[in-house]
Structure formats: structure tokens, C-alpha cells
Structure I
Amino acid sequence: MPANLPIDGRVARSHRTREAVVDALLDLINEGDLQPTAARIAERAGVSLRLVFHHFNDLETIYAAVAKRQFERVAPLMKPAISASMPLASRISEFVAQRARTLEFITPVRRAALLREPFTASLAKRLAGARGLARRQIQNAFEAELAACEGAERRELLHALDLALSWDAWDMMRRQQGLGESEARRVMERVTRALLIKRN
């Protein structure tokens with residue numbers, strides 16, 4: 001609970017209810033229910049449907065709170081930042097291992113979010129922010145290799161890395177190609193090496 005909230009029973013109960021609803025939605029999504037109804041969320045949270053909408057205006061408000069919670073859960077998986085001073089081969093291995101763990105963790109929630117992205121401006125904004133963050137991580141980790149290119153070649157290399165290391169590529173390998181997590185990680189590393197090492 002935020003430190004500046006007054007500590008009384010009513011506020012504490014309200015906070016617990018909101019947390020229970022958010023946790024319930026995340027749990028349902030992670031179990032494969034990508035579009036749970038408000039009634040299902042209330043049942044899982046152990047509260048009444050009326051109480052859900054007392055604390056949240058609508059389902060979109062709940063999803064906004066879930067997006068914030070998801071980012072809090074994911075942030076530790078993206079640390080520490082991969083040092084640009086490491087040898088390239090080590091950077092690639094470390095970066096792909098970290099990215100693969102993160103992509104595997106976020107997959108159920110990302111799939112659910114994509115279903116709502118076209119209809120929910122706040123969610124679309126958060127997803128755009130997440131994609132931008134993922135791209136900046138690539139730029140930081142492989143700054144030297146990108147700097148060695150000029151103009152269109154640099155842009156193309158960054159686009160190629162962004163694609164190869166994206167959740168979309170991960171989902172294709174895991175869901176469409178049926179690869180296991182370890183095999184998908186190895187494929188992602190192979191593609192990243194092909195893009196970067198030949199330039200040295």
C-alpha cells in the first residue's frame with residue numbers, strides 16, 4: 001500500500017479488494033482465459049460483481065491496473081542491463097537469455113493485451129511503450145555494432161534485430177513452429193549472431 005495512504009480499516013480493505021481483482025485477472029489470463037468476464041474475475045477474486053465495479057469503472061480500468069502490475073513483475077527480469085563493454089559473443093548470449101526469459105513470462109498477458117489493443121487507447125499506449133523499451137535495450141546492448149554502420153544500413157540492422165528479438169518472433173517459434181523454450185532461445189541466438197558477428 002502506498003505510504004501516503006491513511007491507515008484505517010476501510011482504506012486497507014479497499015486496497016486489498018483492488019489487489020485481489022488485479023491478481024485474479026492476471027491469474028486467469030496466465031491460465032489461458034484470455035478474455036475473462038467480470039463475473040469470472042469476481043469469482044476468482046472472492047468478491048461480488050458489484051464490488052468489482054465499485055472499485056473499477058469498467059473492465060478497461062481493470063486492464064489498465066493489470067498492465068501496471070505486469071510491468072512491475074517483468075521489470076526484474078530485464079535486469080541487470082547487458083553491459084556494452086562485454087565481448088560481442090557474450091553480449092549476444094546474455095541478451096538473448098534475458099530476452100527469452102522475459103518473452104516467455106509475458107506471453108499469456110501479451111496475447112490477452114493484443115486482443116484489446118485496437119479498442120483500448122491506454123493499453124495501446126502501454127504496448128507501444130513496451131515495444132519502444134525493448135528496442136532501446138537492443139540499441140544499448142549493441143551500440144558499437146550499430147555505430148559501425150551508416151545511414152540506411154544502420155536503420156536496417158536495428159529493424160532486423162528488433163524483429164529477431166521481438167515477442168512476435170518468440171510467439172511464432174513457440175506457438176506456430178512448436179519449438180520448446182530452449183530450442184526457441186537457441187534459434188533466436190543463432191539469428192542474432194548471424195546479424196551481428198558477420199559484421200566484425
Structure II
Amino acid sequence: MGKFELSPLPYDYKALEPHIDAQTMTIHHDKHHLAYTNGLNTALESAPDLQSKPVEEILKNIKAVPENIRGAVNFHGGGFDNHNIFWANLNPKGGGEPSGPLADAVKKAFGDFAKFKEQFSKSAVGIQGSGWGWLVYNPSAKKAEIKTMPNQTSPRTDGLVPLLGLDVWEHAYYLKYQNRRADYVGAWWNVINWADVADRYKNAVG
């Protein structure tokens with residue numbers, strides 16, 4: 001696999017407007033995501049055996065990473081992977097509700113989509129400081145769950161499979177929404193790529 005590389009956005013920087021503005025998308029992708037990518041590559045310079053492994057595998061087995069670089073790999077590797085998921089989870093023609101097996105899983109876990117949306121939004125808005133809100137699949141419990149993670153730590157490090165991620169670091173929304181995190185979270189629902197989330201769920205359950 002070689003060194004990790006920043007992939008281009010799958011849509012134009014302005015494609016998610018008015019919900020997420022072009023300037024935020026440009027800085028978020030080209031500056032912040034690039035920084036996590038570079039940070040991961042730098043952290044792994046002393047562990048060439050890990051450079052050939054998928055980032056998902058590295059994070060899932062974070063305790064196997066040498067202790068002297070584990071913190072940096074957790075942070076930058078999580079940031080690299082989290083953002084790859086974040087961009088794919090979004091679509092200019094997104095929004096609405098999931099369908100099929102994913103919708104069934106949401107209904108089983110939360111009662112209905114409205115309850116899931118309310119619970120997810122509340123947990124994401126309530127994160128103290130920087131972090132992520134996630135819809136994950138828990139292989140042990142065999143069900144969908146809501147999980148919040150601090151900073152850039154990946155749900156994979158807890159044995160969970162990330163399906164849908166919401167970045168609530170200020171760099172993800174401050175230019176447009178300032179301190180109104182709840183407004184950003186509310187707008188984000190309008191651009192969710194449920195097809196991508198459904199594919200992740202399908203792969204997770206096997």
C-alpha cells in the first residue's frame with residue numbers, strides 16, 4: 001500500500017452548499033485532512049511493517065502499535081480514516097432516511113428514524129470540546145449503536161465498525177455556523193449519503 005495519500009473529494013468543494021460552505025470544505029479537506037495524512041506517515045516512519053497495512057487494520061489493533069508512536073498513530077491515523085469516511089458519508093443529493101437492511105437496523109436499535117436522529121443529534125451536540133458522533137455496528141452485540149469519540153480517536157479502536165460519522169471539531173463548521181453547533185448538526189442531515197452508510201453496514205454484518 002505504501003505511504004498513505006489524501007484522496008480528492010468525490011464532489012466539488014461547493015457541492016454541499018448551503019449546508020456546508022465551500023470555504024470550510026476547502027480548508028477542512030486540503031489543510032486539516034492533509035495534516036492528519038502527513039502526520040500518520042511521519043508517525044509510521046519508524047514502523048515500516050505497519051506502512052503496508054490498511055489504516056483500518058492498524059486502528060483495530062492499536063494496542064499492537066509500538067508504544068512510542070501509538071498516541072500519534074491513534075490521533076493522525078484516526079483523523080485520516082475518520083475523514084475518509086466523513087467525505088464518503090456526504091452527498092449533494094443526500095438527506096432523507098435510510099432504507100433496506102440499514103433502516104431495519106436503525107428501527108430495531110432506536111425504535112424509529114426520528115428517535116435515532118434526535119438521539120444522535122443530542123449526543124453529537126453535547127460532545128465536550130472536539131470529537132465525533134458516530135453510528136457504528138457493534139459486532140459483539142450484533143446491533144447498531146450511537147457512539148461518541150474524543151478528538152480523532154476511531155471507533156475501530158473499541159472494536160466497533162464506523163458507519164456514519166459527524167465531525168464536530170470547530171474546523172468543520174465554525175466559518176459558517178460559529179458557536180451554533182446544533183445548527184450545523186441540523187444542516188448535516190440534509191447531505192447524508194445513506195447509500196454509502198448502507199454499504200458500510202452490509203460489509204459490517206457480512
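FYI, it's all coordinate maths here, none of it is from the lab. Small disclaimer: the values here were computed from a predicted structure and weren't measured. Cβ atoms are built from the backbone, for glycine too; each structure is taken alone.
When FRET efficiency 1/(1 + (r/R0)^6) of positions 73 and 185 (r between Cβ atoms, R0 = 25 Å, to 0.05) is computed for each of I, II, which one produces 0.75? The read-out comes from structure I.
Quick check on the output: -23000 is helix-only ellipticity at 222 nm (-39500 (n - 2.57) for each DSSP H run of 4 or more, over all residues; to 500), derived from one of I, II. Which one produced it? Only one of I, II returns -23000 for helix-only ellipticity at 222 nm (-39500 (n - 2.57) for each DSSP H run of 4 or more, over all residues; to 500), namely I.
Which structure, out of I, II, was FRET efficiency 1/(1 + (r/R0)^6) of positions 25 and 81 (r between Cβ atoms, R0 = 35 Å, to 0.05) calculated from, if the result is 0.70? It traces back to I. log10 I(q)/I(0) by the Debye sum over Cα atoms at q = 0.11, 0.15, 0.18 Å⁻¹ computed as -0.62, -0.96, -1.20: which structure among I, II? Here the read-out was taken from I. Here distance in nm of label points 7 Å out along Cα→Cβ at positions 145 and 169 is compared for structures I, II. The highest value is that of II.
Each of I, II could give relative contact order in percent (Cα under 8 Å, 6 or more apart), but the derived value 20 comes from I. When FRET efficiency 1/(1 + (r/R0)^6) of positions 9 and 129 (r between Cβ atoms, R0 = 25 Å, to 0.05) is calculated for each of structures I, II, structure II gives the greatest result. In this comparison of I, II, the computed figure 2.8 for distance in nm of label points 7 Å out along Cα→Cβ at positions 121 and 161 is attributed to II.
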